[in-house]
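Taken together, the values in this text are just the output of simple stated rules run on the coordinates, not laboratory data. Predicted model only: the values in this text are computed from it and were never measured. Cβ atoms are built from the backbone, for glycine too; each structure is taken alone.
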Structure 1
Amino acid sequence: MKKWTTKDLTLYGILMAMTTVATMLIQIPTIATKGYVNVGDAVVLLAGLVLGRRGGFVVGGFGSALADILLGYTWYAPITLLVKGVEGYLAGSIFSHTENTKPFLATLPAGIWMAVGYLLAEIFMYSFPAAVASFPGNLLQGGVGAFLAVLLYYGVRRWVPHTES
């Protein structure tokens, strides 16, 4: 296992802060589950592309859960830690196996996972109809996040080479 360097820790910290801010900056409330749709997934998925699986998990899980805590959605924080962490992990894992192809092939399935992960959690938290009502918004959030992550990746890839961790 690769040791974390100062550069790695700096990138983790910056991307976690960016995830938190992006999540908090644009929020569209969902009435059925008292949650919200946001653009933080773009940074979560970018972290998976740039930092690999471990970085995607850490940035996605902790950056997104911190936003939930700061916004007062504390009941979502543990679920967000897991769902968004796995989202970042999947993006990093898929991308490390398909790096010579398009990064969208890594970000889109990870974004879809995020929507499914929240669907499963919200079935138990609320009800099946409420969870299904929030699913299209989460799916849109995952798709938009995947698209934005690819745009961001092409913008920063020359300065931040992909590092598998």
Structure 2
Amino acid sequence: MLKIRPSTPRDIETIFGLIQELAAYEKLSHAVTGSPEELAVHLFGPKPYAQTVLAERANQAVGYALFFFNYSTFLTRPGLYLEDLYVRAEYRGEGIGKALLVHLAGLAVECGCGRMEWSVLDWNKPAIGFYERMGAVILDDWRSCRVSGEELMRLANG
């Protein structure tokens, strides 16, 4: 039986391990520069920046989702942004990813969100197909923009 539950501080090592697995799958292990301690502060500290839910089977973590709320000025409503959705390889195809998306969509509706959004790597055809089957529209006319590292520091300094 599958259980989806909000994570707690005692889940930090598990969540961080899942993040590392996701990064390896996406060929981005080199990009994981944080630590479980930093993650704990950002998820459960005095000013949480994100939330996570765990998918468990037989009390074992088999997947997770990390999300946060953003805001749409055009809709004048909050939105839910899904940063990570990951299911361990041996559990894919069992409906766990769908269960995580359904859970988050329910949360978005409950919170009055006007939409739920996320990004997917263009080479990840299995994920793109999965998201389209779940009703997602892949927005080809929008591109993600990112400023990080030294560029972020330069921008912050004018």
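Quick notes on this structure:
- Largest in distance in nm of label points 7 Å out along Cα→Cβ at positions 56 and 112 among the labelled structures 1, 2 is structure 2.
- Comparison of 1, 2 - label where relative contact order in percent (Cα under 8 Å, 6 or more apart) is highest: 1
- For helix-only ellipticity at 222 nm (-39500 (n - 2.57) for each DSSP H run of 4 or more, over all residues; to 500) computed as -10500, the structure of 1, 2 it came from: 2
- Kirkwood radius over Cα pairs in Å - highest-scoring structure of 1, 2: 2
- Ranking 1, 2 by mean count of other Cβ atoms within 10 Å over residues 104-111, the structure that comes out highest: 1
- Ranking 1, 2 by mean count of other Cβ atoms within 10 Å over residues 48-55, the structure that comes out highest: 1
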